[in-house]
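Rule-based calculations on the coordinates, nothing more; no lab input. In this text, all values refer to a predicted model and were calculated from it rather than measured experimentally. Cβ atoms are built from the backbone, for glycine too; each structure is taken alone.
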Structure 1
Amino acid sequence: MSHSFHYLIMAEHSIFQKELLARLKDTGLTIGQPKVLDYLKDHDGAGQKEIARGCHIEPGTLTTILNRMEDAGLVERRMLNGNRRSLYVFLTGKGKEQLKLVTEAFSGMEEEAFRGISETERKTFMNLMLRVYENISSRKD
């Protein structure tokens, strides 16, 4: 049976999401939260618009995710330099602990996904996926 590109991408995403949540089931994290934690790993103190863009999440959806994360003590939103119009999102200590678990889960899943694939093939695949991503994300709306 031949699979199309779109089918493989959608199926892989669904399987990856389910496996990630299964690995993190004891953490209480919900869909969207691991992605936000992973983004904040390299962008702690980012604005909500930046996070939404970086995570490919609609701003309204991100607000819901952040509200739950704030209620769970994973992040805190603060004003910087007296700017009342913008809130910046920071990881809390608890959020950093959860981030460690998310990072371990992502690493383990990537290791399994690339099992039996050489480092050269992996680099080639990642370069091609980056090009596909850039092609799709650069399209004009």
Structure 2
Amino acid sequence: MKSNPTLQLSNLNYEGIKIDQEFSFERLVDKQLVDEFAKLSGDFSPLHMDDSYAKTTKFGERIAHGMLLASFFSALVGMLCPGKKGLYLSQTANFKNPCRLGDKLIVMGKIKSKSDSTRTLELSTIIKNTNGKILVDGSAMVKFLE
């Protein structure tokens, strides 16, 4: 699996999505990605951007923006589950551990529930590093359009 993939757009049908079904992809977080996110978001906090400052913190080095990581859930929903027919309704994000520049991440979603009456999906969402440490977790609600 590529570290920074161009994900293929899924076109899943509501009926075909099953409880406990899992979706995932990998992503590499490097200096360039963090710098691009800072420009996009306007968040130039020295914790993310200044090596000298970041060395004085408890992390000892620059770390990625938590919201950069959480933005990967958008790719999970918009490209993989459900993909083309999904409308993001909400996302919670709990930032558990820092992401260091150079970390390869595994972005995962698991179908927790489906509501046939509203055609909504609830996914548990998790981002782990390759050491298995959870960096971000949460829950997504997605409306299935059709």
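For helix-only ellipticity at 222 nm (-39500 (n - 2.57) for each DSSP H run of 4 or more, over all residues; to 500), the calculated result is -21000, so let me know which of 1, 2 that is.
The read-out comes from structure 1.
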Comparison of 1, 2 by relative contact order in percent (Cα under 8 Å, 6 or more apart) - largest value held by: 2
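If you work out distance in nm of label points 7 Å out along Cα→Cβ at positions 92 and 116 for 1, 2, which one comes out largest?
Largest value of distance in nm of label points 7 Å out along Cα→Cβ at positions 92 and 116: 1.
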Kindly point out which one of 1, 2 the value 30, 19, 14 was derived from, the read-out being semi-axes √(5λ) of the Cα gyration tensor in Å. 1
